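Read-outs throughout are calculated quantities, based only on the coordinates presented, and are distinct from any laboratory measurement. Fair warning: this is a prediction, and the values are worked out from it, not measured in the lab. Cβ atoms are built from the backbone, for glycine too; each structure is taken alone.
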Structure P
């Protein structure tokens, strides 16, 4: 992975911090999200075709708003990253909020210019307003703060991660992540993510294996409900473990569909033409 050269600093200039966000039809979230990032020296918003008031609301917090076509999470976040100018950058999702204590930690790192290349941040994930402590939902560390020129997103369809050149540390205060408001929202979003994950696997040459549709979902449930103590969340823990199991099933089911479709198309293209 190539990284852009780090910009030279002039003496006595404080390092700057940029926060960047990608958005699509997020009028319910964009205001509180950007409000929590108002401490930064710069906010960059990249919109991928919103038809609601997302861009209008974003203009109350920044004039650095850009539009681009959707090309997967990794590519789109790299586009947003390229639009920033800060010495340090923080990647924020629209359903996340940066609490004051975390703001202070981020600024402390940026103003001191390190000492490391990047930092992981814990997340408090909420389901319908309830903080989920188990099932692997907490502390759920994600790499979000990094020095310009030493981090870039992998070009993935979904579940993109920052690839870093340098040492990585950890911040203490968690991001607040309001991931899902309801089961119906969970189902809709995870169906989309399952399709994107299947495309990513197909692109990487992954082939379905015997047991993918039966054993993998079963082990997903066991891991989350028992090994990661989802049972301590009560009925919600059981529901989330079942929904995660369903996501695993769909991911491999859609992979099989994609490969069967590709094989059918290939067979048709090689079929001899009859006059």
Structure Q
């Protein structure tokens, strides 16, 4: 009997883990759908959405510009020394622009916003949960998802494409600084290759990715903070810190996973 029970334990643990994953995915899906639904329920929360656009979008512009500029400069260096081996350094503009518009722009924008705004949202909602402020909202018959989460989701759907566009433009200019000013490529050729190499579907694909990344990042960060009290690995201040860490890690990993999935469909 003992040997049979020992053989069953790994199977039971695997089954429990699978059930836990399915339950977590179900709870997250319902959380996301409810948050999206409340964006369009009346009265519309325009003021809160604008405040979140300022927090998520405007306050992230500086870090996005710095990241985009240095990313473009690095791409300019690396692209030049790769293309010059084949005598194709004139295509540097197209190489930098396509790398930014299709992949690096949406991905790095999402990761930067996770570090600057996503962690703050997870910590804020987590503290509200452990201090019973969310319970107080429910007591007053105020839907916490509508009050706390929906404005953040709406703001992310607005802010992420705009931040991605800023990242792309600044990155292309960074590639111009290294390619034309430092390495001597004709600037007219650089920008001509950018114009001819980037098509409308490339830009559209990048914006589609940015919208999906915005939804993924904000819902994961808010979800982790909202259910801080249900964590089994910590409670109170420790639970908030673990929820914030989990939100950042899961958001960054899922951004890369979703990027691969979307790229396979958009190619």
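Source structure of the calculated read-out (distance in nm of label points 7 Å out along Cα→Cβ at positions 41 and 233, 3.9) within P, Q: P. Suppose relative contact order in percent (Cα under 8 Å, 6 or more apart) works out to 17; of P, Q, which structure was it derived from? Corresponding structure: P. Looking at structures P, Q, which one was distance in nm of label points 7 Å out along Cα→Cβ at positions 145 and 177 calculated from, given that it came out as 1.7? Structure of origin is P.
Using Cα Rg over 2.2 N^0.38 Å, single out the structure from P, Q with the greatest value. Let's see the in-between values first.
Values: P: 1.12; Q: 1.22.
Answer by largest value of Cα Rg over 2.2 N^0.38 Å: Q.
When FRET efficiency 1/(1 + (r/R0)^6) of positions 17 and 169 (r between Cβ atoms, R0 = 25 Å, to 0.05) is calculated for each of P, Q, the greatest value falls to P.
Figure out for me which of the structures P, Q the number -26000 belongs to, where helix-only ellipticity at 222 nm (-39500 (n - 2.57) for each DSSP H run of 4 or more, over all residues; to 500) was derived from the coordinates.
Working: P: -11500; Q: -26000.
Checking each candidate, the match is Q.
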